[in-house]
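Listed after this line are the structures, all set down as C-alpha cells.
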Structure P
Amino acid sequence: MKTQVEFRSSKFPPYEVEQEQINPGLWGKRLAEYLREKLRTDGIQTGDIYSEDWGWALPIQNETFPTWLGCGHQDGADDEFLVFIEPSKPLIRKWFKKIDTTDFVGRVAVTLQKILASDPEIRDVRWVE
C-alpha cells in the first residue's frame, strides 16, 4: 500500500515564524492548508491542522479509525516535500478487532494523487511504500 508521496514545488514556502513552531529547517503549513482546501473540494472532510516537530498534521474525518496526513518539507532543497498517510498499514487493531484500512486510505491516496498531478506547479511526484 503506497502511503508516502514525495514531490518538488516552490509553491509552499515557509511562513516567517513557522520554523519557530517546529524544528528548524522544516515547514509545511502552506502545503497542509493547500491540501485541506483541495481535499474538501473533493468531498473529503478534514479537521484543524496542527504542528508536530517534523511538520504539520492534517486530520481526515473518518469514524472507523483515526486518519491523518503528515505534511512537511524534506531535509534538503527548499522545494522538496513529503506527504504521508496514516495509518500506513493495511490492517490496524482497535480494541480486539482488526480493521482493514485499504479502502479508505486508498481513496485518500487516489485523491491526493489527483490533486498533485493536476497542479502544474508540482513536479517530480513519486510514491513510495
Structure Q
Amino acid sequence: MYKLTQTSSIIRLNDNAIIPDDPANVDWQTYQGWLAQNNVPEPYVPPSPVVPVSVTMRQARLVLLQAGLLAAINTAITDMTGPEGDAARITWEFSSEVHRNNPLVTMLAAKLNLTDAQLDDLFTLAATL
C-alpha cells in the first residue's frame, strides 16, 4: 500500500519509506507497476493546524479587528465592574500576549457567543499576522 503526499513523492506504508518521483528509482518503478494493477494509493490528508497556546497582544487585536470583534471586546471589558473589571482592563491594556486558556479569554468568548472552534480559528489566524 502507498499514500500520496503533498509533493510528487509517495509513502510506502509498510515501512514509511518516502519514494521520490524518479523513473530511475526501483521503488518508484514498483509503485508504477502497483498502480498499473488498478490499485489506488491512500489520499494525502493535510495535518490539522495546531492551535497556538498564545499570541501577542498585537496579533490578538489585529485578528479581532479583522473579524469585526474588536469594538465588542473593548466594550465588554469596559463594562466589567469591580475588581474583576479592573483586573480585566489591566490584563487587556498591559499584557504582552494572550493565552488561549486564560479565563478572561474564555469569559469574553462566551459573552460574544464564540464557540471553541471559532476561538481556535481566531488564535490560529492571529498567529499568522
Structure R
Amino acid sequence: MRRAGQQALTDRGSVTIEHLIVLPALFALLFLGVQGALYYHARTVAIAAAQEGARAAAAENGHEADGTRAAIAFIAEAGGSGVIQNVTTTAARTPTTATVTVTGTSLSAIVGWHLRIAQSATAPVERPTKAGARP
C-alpha cells in the first residue's frame, strides 16, 4: 500500500510525456486556424478589390486601366502586401460587360505554405439611354 504523498516510480515523468504528445497537436491546430483566417481575409479583400475595379471599368467613360487602378488602390487601402502578396490585376471590357481579376497569395503563418487567391468580378457597362425611353 502506498503512503499519502508518495508517487509510484512508474508514474514519474508521465505528465512530461503527455505534454510532448499533446502540445504539438495543439500548436498545429492553432497555426491552421490562423492560416485559415489569413486566407479568408485575403480572399475577401481580393473579391472586394475586383468588384471595385469592375465598377470603375464599367463606368460610361471607363476603361480597362481604370479598373486595374481601382483594384490596386483598394488593395493598398486595405493593407497592401500586409494582406495579399504578389498581386496582379487584369481587366477586360466588352461592349456589354467589364471584368476585373485579382490574383495573389495570402500571408502564411506556416513556413513555405503560400495559398493562391484568384477572384473575379463582372459588371454591366453603363450605356446612355434616351430620356423617357422604356426598355
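Work out which structure the value 23, 10, 9 belongs to, where semi-axes √(5λ) of the Cα gyration tensor in Å, for residues 37-108 alone was derived from one of P, Q, R.
Working: P: 24, 15, 11; Q: 39, 13, 11; R: 23, 10, 9.
Answer by label: R.
When you work out Cα Rg over 2.2 N^0.38 Å for each of the structures P, Q, R, which one comes out largest?
Numbers: P: 1.04; Q: 1.71; R: 1.87.
Of structures P, Q, R, the maximum of Cα Rg over 2.2 N^0.38 Å occurs in R.
Looking at distance in nm of label points 7 Å out along Cα→Cβ at positions 45 and 61, point out which structure of P, Q, R has the largest value. The partial results should precede the final answer.
Numbers: P: 0.2; Q: 4.1; R: 3.2.
Between P, Q, R, the highest calculated value is found for Q.
Where is distance in nm of label points 7 Å out along Cα→Cβ at positions 77 and 93 largest, in which of P, Q, R? Present the calculation step by step, with values, prior to reporting the outcome.
Numbers: P: 4.3; Q: 1.0; R: 1.9.
Comparing P, Q, R by distance in nm of label points 7 Å out along Cα→Cβ at positions 77 and 93, the maximum is at P.
Laboratory data are not the source of any read-out in this text; all were calculated from the coordinates shown. Note that the coordinates shown come from a computational prediction; the quantities given were computed from them, not determined experimentally. Cβ atoms are built from the backbone, for glycine too; each structure is taken alone.
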